[in-house]
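What follows is calculated from the coordinates using simple rules that are stated; it is not laboratory data. What you are looking at is a predicted structure, and each value in this text was computed from that prediction instead of being measured. Cβ atoms are built from the backbone, for glycine too; each structure is taken alone.
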Structure I
Amino acid sequence: MTAEPMRLGVCYYPEHWPETQWADDAARMVAAGLSRVRVGEFAWSRIEPEAGRFDWGWLDRAIAVLHAAGLGVILGTPTATPPKWLVDTMPDMVALDADGHPRGFGSRRHYCFSHAPYRDEAVRITRAVAERYGQNPAVVAWQTDNEYGCHDTAISYSASALKAFRHWLKARYGTIEHLNQAWGNVFWSMEYPSFCAVDLPNQTVTEANPAHWLAFRRFSSDQVAAFNRAQVEALRDLSPGRDVMHNAMGFFTQFDHHDLAADLDVVGWDSYPLGFLDSFRFDAADKLAYARQGHPDIAAFHHDLYRGCTQGGRWWVIEQQPGPVNWSAHNPAPLPGMVRLWTLEAMAHGAELVSYFRWRQFPMAQEQNHAGLLRPDSSAAPGLAEARAAADDIAALGPAGAATRQAALVFSYDADWITQIQPQGRGFSALWAAFECYSALRRMGLNVDIVPPGRSLDGYALCVVPCLPHVPEGLVGELQNFAGQIVIGPRSGSRTAEFAIPDGLAPGVLRPLLPLKVTHVESLPPGLSHQGDGWHAARWLDHAEGDAEAEFVAADGTVAGWRYGRTRYLASWPERDLVDALLGRAAGDAGLACHTLPDGVRLRRAGELTFAFNYSAMAAELPRSQAGTPILGARRMDPASVCVLKA
């Protein structure tokens with residue numbers, strides 16, 4: 001948790017508006033309680049309209065106007081939108097999709113991470129911007145690029161990617177014989193005579209070797225991290241002492257954010273709860289019930305995920321939805337009060353900054369239907385008053401204290417790649433197993449920290465490993481030394497680092513914690529389930545035998561949950577009733593005080609404060625089991641309202 005009150009900011013594009021408007025915009029930002037403003041991340045064509053000819057005047061003046069108003073500038077490197085003149089000089093810089101089609105000019109993110117000359121150009125423009133503004137007192141932080149991988153662009157199938165992949169493979173495996181053995185290429189006569197003979201895994205007749213895919217996913221992730229690192233090094237050289245941040249996205253796993261964060265001071269993310277609810281795999285009932293609020297665990301899940309990416313736990317919301325978006329199948333407006341709620345929820349989870357996207361709705365181009373804090377005619381949109389109200393709340397509450405440690409949830413991007421490559425059934429994903437377990441813990445009113453494998457578990461009472469097919473070195477020892485309760489989910493320990501079934505079968509290296517052997521697995525079609533006492537096992541089953549106790553047994557004898565000492569094994573997909581029951585028992589054994597919360601209500605404890613958020617469209621009453629005196633709001637919570645209790 002930050003020792004200072006959370007700041008508020010906004011994303012602003014001075015190049016979109018008449019210069020005569022800038023000073024008034026800056027003054028209105030300050031009046032709304034904002035103190036940070038992000039600029040410049042899409043402005044390459046205005047900064048460098050021709051190769052080598054820079055136009056700094058407009059940006060000099062814009063930064064000066066914002067600074068004079070008392071706003072700290074977060075300056076973006078403009079590499080997400082390389083200009084047309086650059087693309088024309090090196091047309092092979094664009095990424096290719098899995099079908100071999102170019103990701104062409106005319107929108108954004110039209111580059112391949114593996115294209116070495118473009119990476120050089122990205123470093124060149126980064127250095128040029130940092131040489132100009134790196135010591136400017138107005139600039140308080142930097143953002144590298146914008147939303148790496150957005151629009152499915154982290155993975156490219158270009159000639160540049162193929163060349164770089166072959167070099168990556170040689171560095172990893174050393175000899176082609178080692179690669180062939182590690183991938184099991186004797187199967188289907190897939191053995192390669194040399195690294196130069198290895199192709200990319202797309203456009204095969206049927207599915208490519210899963211080990212080939214996993215290597216390519218790891219390589220592609222490394223390319224994103226390397227591209228980012230080159231910019232970070234330039235910024236640290238020319239603008240020392242300022243935070244460097246990148247803005248991640250929701251439910252996005254095309255690269256390993258833990259690796260990216262190793263080079264950053266702060267991880268930012270872009271929070272669009274309504275767009276994410278409509279666009280991702282929530283059921284029809286949730287999409288209707290939370291259409292104007294967002295699912296109550298979407299924002300919090302990502303707050304806790306990205307907080308766990310850096311060792312220091314520093315994170316920002318750099319784009320907060322303030323109104324309808326333009327990119328989902330349906331784009332409702334937030335329920336009145338939700339922009340304030342989302343802001344205070346980020347505070348409760350330890351954000352240092354919430355920045356709204358965007359200041360003013362732009363009346364042209366692709367995002368003309370994307371709301372801002374102002375309408376296109378400069379009149380106030382509903383989000384502006386809610387931002388001002390949140391600023392007042394933050395000032396009244398002061399800094400949030402350190403979060404109470406209760407449950408740790410272990411998540412690995414590598415795990416999600418494995419389950420995407422070989423799902424063994426439609427829709428199975430380690431990311432969504434993590435989300436279901438996270439949501440169950442939050443329904444009990446618990447604090448959850450999402451951590452990568454290998455992070456210390458000290459101070460937690462419960463550790464949940466929802467789905468971890470490949471268990472990285474060191475995690476088993478960490479779990480063995482952990483004093484609390486442990487829950488391990490399906491498919492964990494079922495693959496080696498090279499995507500093979502381990503010797504002795506699953507759970508592989510986890511067997512010291514779980515003396516079981518998974519003999520076979522099933523993925524079940526809709527409607528086929530096994531009924532237990534108030535729960536059901538569906539979609540997935542790990543059939544196991546061994547010395548553990550069968551704890552959750554269906555009427556037909558199917559075992560959905562095992563227990564051995566302080567470790568439990570969830571052998572089925574975390575369906576809501578089953579995961580609630582199993583995690584509830586584990587939490588009780590861990591000595592955690594759980595609550596029965598009204599639908600849509602969530603809690604977060606920070607120091608002496610307990611924040612309560614009502615995502616429901618109905619009024620809700622906090623349970624009596626939740627102690628504390630309200631210092632903001634009331635225990636009877638209206639829809640889209642916040643109550644803060646002090647112990």
Structure II
Amino acid sequence: MALIVQKYGGTSVGSVERIKAVAARVKATVDAGHTLVVVVSAMAKETDKLVKLAHDISSNPCRREMDVLLSTGEQQTIALLSMALQALGQSAISLTGAQVGIETEPAHTRARIINIQTERLERHLKEGKVVVVAGFQGITQGLQGADLEVTTLGRGGSDTSAVALAAALKADLCEIYTDVPGVFTTDPRLVENASLLTEITCDEMLELASLGAKVLHPRAVEIARNYGVQMVVRSSWSDAPGTKVIAPGGSPRPLHNLELGRPVDGVRFDLDQAKVAMLRVADRPGIAAGLFSAMARQGVTVDLIIQSIHDGNTNDIAFTVDRPSLNQAEAVATAFSVMLHQPLKGDAAKGAAGKEDSRREGARPESARPEDTRPEDEVEVILDRDIVKVSIVGAGMIGRPGIAAQMFQVLAEAGINLQMISTSEVNVSCTIAAEHCDRALAILCKTFAVDSSPNQVSTPDPESPPVRGVALDLKQARLAILRVPDRPGMAAQIFQELAAANISVDMIIQSQRSRPIRGEMTRDIAFTVPQIDLAIAQQTLEAIAQTLDNAEVTADSDVAKVSIVGTGMLGRPGVAARLFEALAAQSINIQMIATSEIRVSCVVSKDQGADALKAAHAAFGLEDLTQRVEIPG
């Protein structure tokens with residue numbers, strides 16, 4: 001007999017008939033000998049109706065009253081489902097978030113869970129009852145003292161409630177019932193031949209969820225990952241087995257501060273890294289594909305990849321490789337730069353010899369000389385063996401915009417300059433001078449109260465797919481601040497200001513090209529933000545730019561982000577190249593590139609976003625041509 005938590009979304013309980021169908025499924029699970037807690041959302045469209053009512057009353061409704069109002073949606077559902085179970089002869093009781101003991105922080109409409117008191121739940125379960133819990137809500141001690149207040153958890157709150165209850169109860173399984181039969185390789189609404197996955201790791205699911213995959217909310221996956229909750233995503237319309245979401249094992253965590261624990265799980269470092277940067281590369285489709293395909297053919301495994309924007313017709317591409325591969329990577333990059341037919345001024349041999357200084361080991365972009373007169377159309381290859389990659393990792397970074405800024409700030413205060421920056425929602429990686437490694441690790445571990453460890457990169461099972469899923473985000477905008485002084489603290493200042501405005505930043509790219517402005521070297525910094533935050537983010541950047549000589553802000557809302565995710569890409573050369581080749585074959589130009597260990601993201605034009613998604617999905621053989629997914633309702 002197992003203790004199971006089941007969660008049913010709004011479409012699964014969207015009518016009387018659907019509620020009766022859920023009751024029958026719950027009853028069958030109990031009859032099979034299992035103990036059951038059921039978490040439900042409000043009936044489909046009910047929350048939208050309540051929000052509309054509030055805005056019909058007030059253009060700016062009070063957040064506290066919104067929580068009181070919106071919490072009634074789930075209360076309707078739990079009472080109706082309990083009645084349906086009782087009508088089937090199954091003992092059941094409905095409990096609100098407050099009654100079940102879900103304690104949250106005092107943040108109306110977006111609260112995080114602090115703790116769950118399980119005594120009442122366990123008592124009802126021992127009595128043989130099915131406990132039907134209202135998802136999306138909890139209770140908090142008000143800011144004014146002992147008064148108790150109703151709170152809601154924000155988007156994805158019912159998923160979060162269910163997984164948190166499974167963690168608190170040490171449940172054997174958490175089943176998430178939705179309107180699709182599981183987790184797909186991509187959104188089946190966009191790609192009709194998307195494949196249904198039998199299983200996916202929490203790390204992969206976390207990346208996909210943070211990229212907009214709606215089947216699970218990142219907060220729910222974060223809790224499952226942190227507390228070892230095994231999940232399965234299934235359809236409430238069928239008996240199909242669904243998709244297992246595999247959580248890693250680990251040491252038990254205390255339930256206190258369940259969602260408010262450390263945002264960073266650990267600090268990682270990789271001492272075996274070297275950097276290759278190519279400056280002034282032509283900005284046209286196929287460039288990244290050609291470069292990284294050539295690397296893959298030579299067996300060079302690439303780790304970090306960043307492609308930054310530049311005000312002109314060229315981009316900079318920088319990447320890291322393991323140190324033994326540096327000479328080979330240099331040869332490939334140099335040969336590729338010649339293939340681009342970028343003419344050298346004067347005698348070719350003299351020009352090639354002149355570039356030896358810039359390509360010597362240890363040369364860094366920031367060391368470029370102000371008097372450098374290299375022509376703008378000449379590709380420059382720069383190497384640096386003396387670097388280390390330092391990363392902070394943690395699912396708790398999601399939705400907390402100040403974490404990356406905090407990392408940049410403490411490194412800046414120690415006088416440590418950032419050479420490369422590449423980010424995802426759950427990982428922030430920087431390359432720094434190797435001589436600063438020990439200090440950087442000590443500072444970051446102290447700042448985030450965690451331990452450090454080398455990168456845990458292992459060769460995956462050769463039978464496992466290199467890419468598990470593909471995601472498209474059409475709700476991103478790109479911002480850039482050009483000609484930022486290249487000195488410690490500038491990135492920290494920029495992202496602290498954005499964090500203070502509560503703006504979450506996703507991709508962060510710092511250009512490799514340094515340009516002298518009035519005797520000081522400068523760089524460009526570009527990043528993406530949710531479109532809804534574009535206006536305030538741009539205002540924030542403009543204010544910063546006014547304090548800097550010659551800085552300029554650019555913005556573009558006409559972009560899309562396409563990403564591939566998979567733990568199988570670790571240690572396998574050519575995965576990123578295959579993505580770039582697929583996009584080039586469709587004449588899709590890549591505007592920005594950022595990578596983490598199990599994710600590659602590209603920014604492309606919004607009107608090419610859907611084509612980019614389909615091309616990436618097909619490139620990795622993720623189609624299932626035997627069936628077409630029907631989405632109910």
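Quick rundown of the values:
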{"item": "Structure from which 47, 26, 22 was derived, semi-axes √(5λ) of the Cα gyration tensor in Å, options I, II", "result": "II"}
{"item": "Among I, II, structure where mean count of other Cβ atoms within 10 Å over residues 204-211 as derived comes to 27.1", "result": "II"}
{"item": "Comparison of I, II - label where distance in nm of label points 7 Å out along Cα→Cβ at positions 28 and 476 is highest", "result": "I"}
